[in-house]
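Values quoted throughout were computed directly from the atomic coordinates according to the rules given, and no laboratory measurement underlies them. What you see is a predicted model, and the numbers here were worked out from it, not measured in a lab. Cβ atoms are built from the backbone, for glycine too; each structure is taken alone.
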Structure 1
Amino acid sequence: MSIRFGTSGWRAVIADEFTFAGVRTVTEAICAHFQSAAQANAPIVVGHDTRFLGERFAAECAGIVSANGFRALLCTDPTPTPVISHAILTESAVCGINFTASHNPPEDSGMKLSTSDGAPALPEITRHVESLISEPRVLRSSTSDDKSGKTPYETHSPRLAYLADLENKVNFNVIAGAAGRYGFDPLWGTGRGYLDQALRMHGLDVETIHDWRDVLFGGRAPEPEASHLEELRALVLAKGCALGLATDGDGDRFGVVDSNGAFITPNQLIAVLFDYLAESRKWNGGVARSVATSHLVDRVARKRGLPVFETPVGFKYIGELINEDKIILGGEESAGLSIKGHYPEKDGILACLLAAEAVAARGASLTEQLDALYAQVGRLESGRIGVRLTPELMGSLGEKLQRDASEIGGRHVAETNRTDGVKFIFADGSWLLMRPSGTEPLVRIYAESESAKDLEVLLEQGRKYILG
């Protein structure tokens, strides 16, 4: 069986490649990887999102985990990925397995593997798991083989412990003092009963939409991007909300609509929250961003005399810097964010609550805070497009990404960065990045410039570079 782990685990189409047989094989390989280092009866946390058959896949996995000599802790309800991370830490688990395809389309499912620190598994671990998948092995009995009717796993409810932990990361008193109204769209995913409940516990008015399980996610991917949040935007404007907040299918990504109905991009929110946390928390440390993320946060760091750490795409690399206590905040343009003292995993629930805190504490909307930031460090416009990989493009892609260039579209290349894909940085500070997607047959093209018009030109130049 050919199974490969991408940027965020193994993902595939349900009943095509993602089957119970595949789940058993991958679970056996994960158990084999952790077997030698684990003590007898060591815990493994297993969870699932709201996708079709999620609870069945998770139960099958938990049974196999138990049969391999681990103590299987199966989460009782659909559980956000950051909550799995918290449960790993509180239960001293050797790892966690969450059945989710995150923001992918509804026909997909997946398995996210997290290590004992709550972070996404690093490539050296997933490569070893992949190698174990290809080895022949006897599949142990799962829940369906238990003739006694007893489940071989324990059920675990991590919600209240996670919500209690947020009290140490978010200044809810400040949010409550501003007494704002909030809209929340979990996009039919696992954020239901987490983000809205955290605010309601402090007496705040929250109106939640899409507050039920829909395995089809309204017929589209549960991704909190601007085009998917029109209903939330309408709610914010109709009800006079301070913010509209959204999370993706497994609660690790965020989307934010400001009180004026404007969508605040992840790149913008990362910069605003870094500035706010550096100011309000008085923490030492820098900021981490992926190579594909806006340099706006670099300008904020420069203004405050703080260091910047650039990583490959994939939150696991930012997670390492959180574990090493080197950063105040780490973020990715794909709407992933975590902070100092939190888990080394992106947390969309936390990100939304910090946005609410920043608005309440500063008495200014996110748009107003952005404008103030632009006045200090200058405006940057960033964006991305995707180019579908044909067999012909796949054959030539490696050579194109390794090719050196002194100029592109008449622009002088001042620096070439190969942290992840190839990033051409131009003399005026604008840049163009091209890298293969870790989850789809695409080349992603990212660019940034000081004007929206020039951004469009850069993205088109990137497309021509790949297709030419």
Structure 2
Amino acid sequence: MRQKTSIYFFVLGVALVSTSCNKEGITEEFVEVRNGYALSAGTSTIYSSSAFAYETEADWLTGSNKTRWNKGNTLYDDGPGNNKGLGPVYAGYSCGSCHNRTGRTIPSAWSDAEGSGKYGFSSMLVYVSRKNGKFFQDYGRVIHDQSIYGVEAEGKVSIKKHHKDFQFPDGEKYQLCWFSYEITEWYADSIAPEDLFCTVRIPLRHVGMGQMMALDQHEIEQLAARSNYPEYGISGKCNYITERGVRQLGVSGNKAQHADLTVELGFSSDMGYTNSRYPEEICRGQRQVQQGSMMGLLYDKLEASTAEMEDVDLYMQANGVPARRDVNDPTVKLGEQLFYKAKCHLCHVTTLHTRVGGTVLLNGTRLPWLGGQTIHPYSDYLLHDMGSEICGVGLNDNYQSGLAMGNEWRTTPLWGIGLQKVVNGHSYFLHDGRARNFIEAIMWHGGEGEASKNIFSNMSKEERDALVRFLQSL
């Protein structure tokens, strides 16, 4: 396994200064960081802007936890291995296959050169249901479009691209793209298109996972109670979900539909690895199990242990968060002012705190180092109505998750977002990757994001570019 390295500062107070950049190997972008805002995640802040910026461990990780982090890293990147039970059907062969370098693998809708969508590995999840919201008995909630040799996949996804041209009031042109989907090669009876609803998710960036799990949830609930800005049409709300028999605040996922990092669910549903929380095959009752049995596959033992699952949980929570860069650049400073002028900060809240005591991993290990920190995720982790009328489709996917309706999405944390192109080689954003850059992502904002979008739209090109430059510094 490769060696990962990062450069650390010794921090006193909230300012961070270096006067010997070359000697220490520190680039100028981390010089004279003001007000502590480059300390994105307190003691978990790391100072890397390389391709490994999302998967570099925090400085507090030592000893046996470092050993376990390495094990979790391997499991995350590679999975337990084919000899331990991948499939029979699956959506991805490991966490890293979709979350490349703990980020976002290039969406298949854009990487497919022919544009037909009939590709091999899909790097995305396709949720399916009936128009009335009920699941199909032969498929469940996710189409598993991949399978091991000799076993049928549940179906294949075809993608059609659409686009429409627009221009800003000052005449600069831009374009918005979106997708429609068709599922073919159903393993069971074909489902009539008029009875089928599907929505697609591309991977989220796994940045700041430990801090998200350590959030002061009372602070999030207070934000929901007071985040009512009628003059801008903004009113965030919490998503509450029941997991393991306990009703909890949801913070994880596109719609804050989970209370944890769903490690065990991901290994089961996405990859087909059974574990103590999900001991049954995802295709139980389907003919793929019989096909697997004919190939000598065994279904009477767990394929990923609880200890292994917790090592992955540790890996995700102990990764550092990249510090901001170029904070003293005049254009970045202007962009930051315009970020506030456009009221983006009302949802992309700049400063939150983690609770005292840190987090507890899924098998009971405590990470107190994540506790009592001031962090800058640029998110309130609340649900907001993002509208449904742009290009006739908008961001309403009609898919309900807990208390989140189809038009409601959790505010995406922006920390580390400026390094996505460095880490993953692309700048596709939003839940299905339709936005090809920051401007398109902003212009897809509707509903509670409408006011900010309009302010941005009416800026000069120089100002719009400055705001984008600020986002690139995060």
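Laid out as a table, the results:
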{"item": "Given 21 for relative contact order in percent (Cα under 8 Å, 6 or more apart), calculated: source structure among 1, 2", "result": "2"}
{"item": "Structure from which 151 was derived, volume of the Cα convex hull per residue in Å³, options 1, 2", "result": "2"}
{"item": "If Kirkwood radius over Cα pairs in Å, for residues 70-237 alone is computed and equals 18.6, the structure in 1, 2", "result": "1"}
{"item": "Which of 1, 2 yields 0.95 [FRET efficiency 1/(1 + (r/R0)^6) of positions 198 and 214 (r between Cβ atoms, R0 = 35 Å, to 0.05), calculated]", "result": "1"}
{"item": "With distance in nm of label points 7 Å out along Cα→Cβ at positions 110 and 430 derived as 3.2, matching label from 1, 2", "result": "1"}
{"item": "Structure (1, 2) behind the derived value -6000 of helix-only ellipticity at 222 nm (-39500 (n - 2.57) for each DSSP H run of 4 or more, over all residues; to 500)", "result": "2"}
{"item": "Distance in nm of label points 7 Å out along Cα→Cβ at positions 54 and 366 from the coordinates reads 3.2; which among 1, 2", "result": "2"}
